[in-house]
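The next part holds the structures, each set out as structure tokens.
Just so it is clear, none of the values below were taken in a lab; they were calculated from the coordinates. Values in this document were obtained by computation on a predicted structure and should not be read as measured data.
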Structure 1
Amino acid sequence: MKKRSIAAVGLLSAFAAVNLAPASALATAATASAVSDVKLAWADAAHSAVKITWTSPLGDKVAITTNGGSPLELGATAAGAPDELIVPVTKFAPTYDATWSSQIVVTDSNGAKGESKKFDQYVPRAIPTGVTFGPGNTVQGGTTLEQKDDLTPNDPLDVSVPLKYATKLLVNCTPKISAVTSSSKFSFPAPGVPSLLWINTSNEWPSPWTDENYVGFELNTAGLKTTAPTTTTYGQTFTLSGVVLLNQLYYTYWNGNCGIEQVEPNPRLVVVQARKDSASPWGVVGTTKTDAVGKFSYRVTNPGTRQYRVVVPNAKTTTSLDYGVASLPRTITATTKVVAAKFLSSVVAYGKPATAYLSVLPGGSQRALLQAKSTTGVWTGVTYKTLAAGKGSVAITWKRRGLTAFRWYSPAVKTSSGLTVGAAFSPVFYLSVR
């Protein structure tokens with residue numbers, strides 16, 4: 001009996017232990033943490049937002065992690081509210097890096113977590129290729145896509161949509177983005193100033209902001225300085241020289257530094273052109289190339305007065321279009337070259353004739369004037385002589401004793417090609433009459 005009583009007491013104690021558990025423990029059991037079934041889908045056909053859904057009895061915070069990095073909060077919901085969050089696509093970070101993957105992490109107020117399947121925000125990068133100078137001062141080209149493996153195939157946000165393209169130009173450090181198109185080819189007016197070109201691409205994700213993390217295709221201009229004499233004698237060789245520099249835009253995307261700098265170009269072709277006057281067409285005189293620091297020189301034999309200019313043609317490389325430039329016209333005149341001006345005998349007896357001789361280039365039928373210097377220092381005409389092939393002589397009888405200074409004046413003449421050769425005075429020569 002005693003043992004039976006003890007057993008009965010034990011049963012009553014056990015019964016009391018079970019039924020007298022605290023009420024707070026029962027409440028906690030009813031609201032145990034559990035985040036599950038985290039799913040992703042596009043919220044609309046335009047792919048403007050992502051719809052995130054899950055199952056959880058508590059209030060939750062929704063965040064995104066990428067490549068295992070720190071979570072970035074996207075939003076939160078209160079307990080009892082629908083387990084759903086619509087997140088604008090602008091809060092995501094599309095990338096040209098195919099190795100990046102992300103997850104949505106939902107964390108309830110007790111710290112329990114649920115994760116979505118991994119997904120990528122990858123947009124294939126397009127590289128400008130075949131960029132060339134188009135008609136009507138345009139830039140034309142196409143694109144080549146970087147080939148990357150999809151490391152999260154068939155993820156919840158993968159959509160089969162055609163890739164879209166837009167050109168992005170950095171002009172005067174200001175971005176100009178074209179309208180989006182499905183064509184991988186492009187054509188646009190040349191900006192006329194140093195610029196950088198990228199191709200923005202987008203699929204279900206918008207174009208990544210990091211499109212400048214590789215060097216853009218360069219649209220460069222040229223700077224040109226030239227030096228030349230203003231006049232030489234006919235047939236004289238002169239040097240037309242100068243320097244060509246490349247004007248290019250520099251840009252660093254991580255700090256926004258942007259500006260134009262001048263650098264020495266690769267050897268550039270330099271074309272020297274000339275024309276008779278402003279109404280005449282330009283013709284090529286010759287070509288040369290710049291050296292390692294952009295300098296050039298070209299020697300020209302002066303055939304008569306002409307206008308000259310230097311033209312640096314357009315050039316292109318695999319990474320740039322280098323626009324050319326033309327210098328302003330400059331006139332380089334030619335004056336008659338006096339080959340010889342003298343008396344055949346510079347000493348004669350009083351009353352005897354002396355023969356004055358003249359030879360000039362270009363050889364023509366110029367009507368040359370022999371001049372003498374008076375005792376008062378004034379030059380006066382003595383006689384004319386029509387030259388033959390630029391040469392001629394004339395005999396005079398000079399009736400002033402002593403030493404007298406003479407010179408020839410040869411007038412302007414046209415060459416056979418119609419170029420003007422300016423007039424010239426010969427050096428002074430002397431006649432002694434005894």
Structure 2
Amino acid sequence: MITAFKNKSSNLITIFNLIFIRGSSSGFQFLLNVFLGRLLGPEGMGIYYIYTSWNTFLSTLASIGLPLYSLKNISILKSKNKLHDIASFIITSILFIFIVGLPLTILIIFFNKDIAHLFLGSSNFGVVISLAAIGGFVFAILRILVESLKGIGKPNTGIALEFSIIPLGLLIVISVLFYTTRDVSPYTVLYVHVLILILSVIFSIIFLKKNNIDLSPTVFKNNYLNIKKDYELRKILIFWGTMLLNVLSATLPFFLIPFYSSAEEVAKFGIANKLVSIAATFLMALASFFAPKFASYYSEYNITSLTKELRNSRIYSFIAYLPFFIVFIFLSDWILNIFGEEFVDAKIYLYIFAIGQLINSTTGLAGHFLNMVGKEKLQLYNMMISILLMLILSVILGRNYGALGVTIAYSISIVVNNILAVILSKFAISNMSSKKLGSNQLY
């Protein structure tokens with residue numbers, strides 16, 4: 001009983017630390033946006049947002065699904081204390097990034113002006129596209145490393161390197177540059193961002209080495225042939241598809257709303273969406289704690305622990321989000337007024353997003369559960385259904401209710417996605433209970 005109490009207390013402390021670190025990261029990001037907004041102005045911030053949007057998209061392309069795949073497999077290897085194999089697995093993952101991501105990056109840099117003209121309407125953004133490609137390539141490597149840290153039981157370090165170091169580093173470096181030169185251009189910010197990404201990769205490697213994960217070339221040379229057989233291309237591509245669909249799900253409403261509403265309504269939708277998205281990132285921080293547990297218990301075929309942790313993820317997700325929900329509902333006018341009086345009318349969007357996210361919080365981390373227990377294909381199909389539903393409802397409701405209709409469509413599709421994930425998770429557990437592990441065991 002004492003051991004169980006200590007384990008529970010340790011878990012609570014870890015979860016609290018994760019939420020605190022993610023909260024600090026959101027605070028740094030908010031301060032960075034305010035600082036850059038005042039420093040660069042609307043036009044400069046537009047360049048910065050174009051860069052960050054393309055950086056996220058291109059890093060997802062370059063990563064070819066390996067961050068999720070690595071988190072799952074490294075968690076399993078860690079549960080078996082195969083530290084040497086973990087090092088080989090990480091190095092092999094990075095090699096795959098170089099094989100796929102580097103040629104893609106070079107291609108984008110070579111055709112940067114054409115891509116900028118095609119998608120942004122001006123070849124002047126070619127440099128932005130090139131820097132986004134370079135940053136995306138580096139960020140793809142960083143994702144492998146931080147997911148590896150989470151997989152070996154260091155979620156706090158992984159979260160900090162992924163979300164805190166970059167905005168904090170930008171705040172410090174840009175502040176120093178501004179007060180010493182008084183001349184900071186948007187492109188300077190982008191160059192600094194790429195530099196900090198590279199430094200974050202170096203820090204990640206150092207932290208892995210401190211946890212006995214040696215990423216020297218010798219490890220790769222001696223173990224590559226032994227570990228490469230564990231790479232399953234089909235599963236990697238499924239994870240890749242899920243990651244791309246996640247990006248599409250988050251950005252699709254911003255492509256659809258302009259067809260049905262004014263720019264002012266798009267801005268109101270964006271503010272409300274951003275506020276609830278910040279709260280949702282706290283729930284995603286919990287995934288850094290629970291996803292490795294799902295993977296390791298799955299490798300042991302410990303169905304009792306899997307069921308327990310899935311239930312716990314629902315409890316902690318609901319508790320973590322509830323304070324945000326209360327604030328969004330009862331203090332909406334005050335929060336939105338921070339952005340300007342004209343945004344107070346966005347509270348209807350905020351209410352819809354907040355209620356939808358409340359329902360989502362009760363479903364826990366069912367989607368991550370499916371990815372970690374060998375049911376990644378089900379989660380991919382689930383994402384496809386969700387996006388198709390979003391498109392259909394957006395067309396129907398958008399024509400009649402504009403941005404409000406798209407907001408409702410978006411919220412419904414995300415709720416359906418999470419509820420389906422819960423149903424599929426129960427199916428997965430039931431399926432595991434009815435047969436032995438057999439060929440499902442990865443290691």
Structure 3
Amino acid sequence: MKKFISSLAVLALTAPAFAQDTKALESRIEALELSRDLNWVKLGGSLETRYDYIDYERNKGYSLNGAAVNKGGRNDSYYRMWANVNMEAKPSDRLTFFGRLSMAKYFSVLGSNGQPTTDFADLGDGQNMNRSFLFMERAFVNYSIDKNWTFTMGRLPTIDGPNKHIALNQQIMGNYPTLAYSAILDGFALTYATQPTTDSVLRTKLIYTPLQNVNYAGTGSSNLKDGNGDSIRTSSDFVSLLVEYEKYNASWFKKNMTIFQALRGEQTPFYQPPFDDGNPVTETTGSDLYVSVNRFVLYTDFEKIAGTNFDLAAQVMYSIVNSRGSLVNNPNSPSTTIGWGTDKRSDDQTGYASVITARYQLDLPSLNRPKIGAEWFHSSEDAYVYDAANVNPINMYGSQDADVYHVFYNHTFDGGLALNTGYMYRKQNSVRGFSNVLGKNQDADNKDQNVYVSLLATF
């Protein structure tokens with residue numbers, strides 16, 4: 001009996017401590033499990049604020065999107081912001097996921113001209129119950145089939161490729177050259193990688209990114225139809241072959257990357273529905289515009305040339321475009337034709353564009369060794385140039401029939417903050433009448449200038 005009473009006493013005295021130990025053990029197990037789950041997930045990103053001053057000068061009049069652009073000039077200044085959250089997850093040795101959530105906006109918008117936005121709406125976004133926008137800029141997985149072959153699918157990193165990263169003083173953000181894609185594309189890729197030598201890598205990649213016209217309003221018996229009444233495909237093939245070679249630690253440079261990319265899109269329809277408002281002047285039967293495009297791009301760069309702090313990069317693009325039909329077909333005005341870079345119903349165009357970027361790192365340890373650089377972009381009258389991911393007000397890499405000059409300065413502060421500032425000047429000799437890519441070339445004499453200051457925080 002005494003032993004039983006003693007046991008009860010001991011139990012009563014040790015139970016609270018035992019419970020505390022058990023709770024602490026459970027907490028440690030939960031922390032361990034959480035650590036294990038997060039071990040294959042990485043988060044990072046950046047926040048950029050930028051001020052731009054832009055001076056526009058128009059020395060000849062022309063038409064743009066149906067409105068007259070008169071001779072004269074104007075200047076604007078804006079504050080803008082970008083926020084990116086980068087994600088990487090590696091749940092297995094074979095599978096890796098990469099994603100980026102993005103936001104891009106003007107500071108504190110009160111109102112706007114030319115965009116269907118509600119005045120003052122920007123001042124409550126994120127708190128008011130009026131929208132739930134979240135942009136997935138990229139979301140793709142790499143699946144390692146074996147040590148050489150990799151399969152990729154998803155929203156591919158087809159924007160912000162070279163040469164853009166040099167002036168931004170960032171690591172290369174996408175291995176697709178800027179003059180090749182410069183648009184966010186979804187699709188599939190198959191890559192074969194090998195090492196010819198211990199200090200080089202060779203990759204060959206086949207990319208399929210279909211372009212689509214979505215039939216949201218279709219029924220079981222109605223297809224999308226062009227302006228001639230013919231059914232059009234909802235999906236169009238867009239294929240590319242990319243060959244990339246990297247070489248390290250040669251006798252006269254620290255690193256070289258050379259990329260060749262060939263792209264082809266065959267008879268892609270540009271769908272526009274019929275428009276009938278009862279006015280014979282404005283009614284249309286819809287679009288029967290089909291565009292085929294071939295682009296060939298060669299990019300190369302060299303870092304730390306001849307043991308110095310000098311970097312150099314160059315890129316050249318050659319394009320062949322075949323335009324058939326018209327974006328707008330008015331039965332009462334058959335002479336109105338809007339093709340890709342033409343006012344003809346059938347037209348073939350060839351053109352080229354190039355960009356050269358040079359950068360030098362100053363040996364100034366007290367200033368964290370800042371960098372200075374310059375670049376020059378040139379495009380011919382019929383070049384197929386397009387930059388959907390452009391952030392520069394004068395669209396340096398997407399200007400048709402233009403010369404653009406850019407000087408820049410990069411300064412990195414301790415702790416993850418960087419300053420990028422620069423000046424751009426564009427001289428454009430002709431423009432197209434609709435969205436800057438459609439319609440015939442019109443003579444122009446545009447001279448635009450841009451001064452910018454950007455602060456970039458990386459986390």
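Check the numbers for relative contact order in percent (Cα under 8 Å, 6 or more apart) across 1, 2, 3 and tell me which is largest.
2
One of 1, 2, 3 was used to compute Cα extents along the principal axes in Å, and the answer was 112, 65, 50. Which one was it?
The correct label is 3.
Comparing 1, 2, 3, where is percent of Cα pairs over 17 Å apart, for residues 138-177 alone highest?
Once percent of Cα pairs over 17 Å apart, for residues 138-177 alone is worked out for each structure, 1 has the highest.
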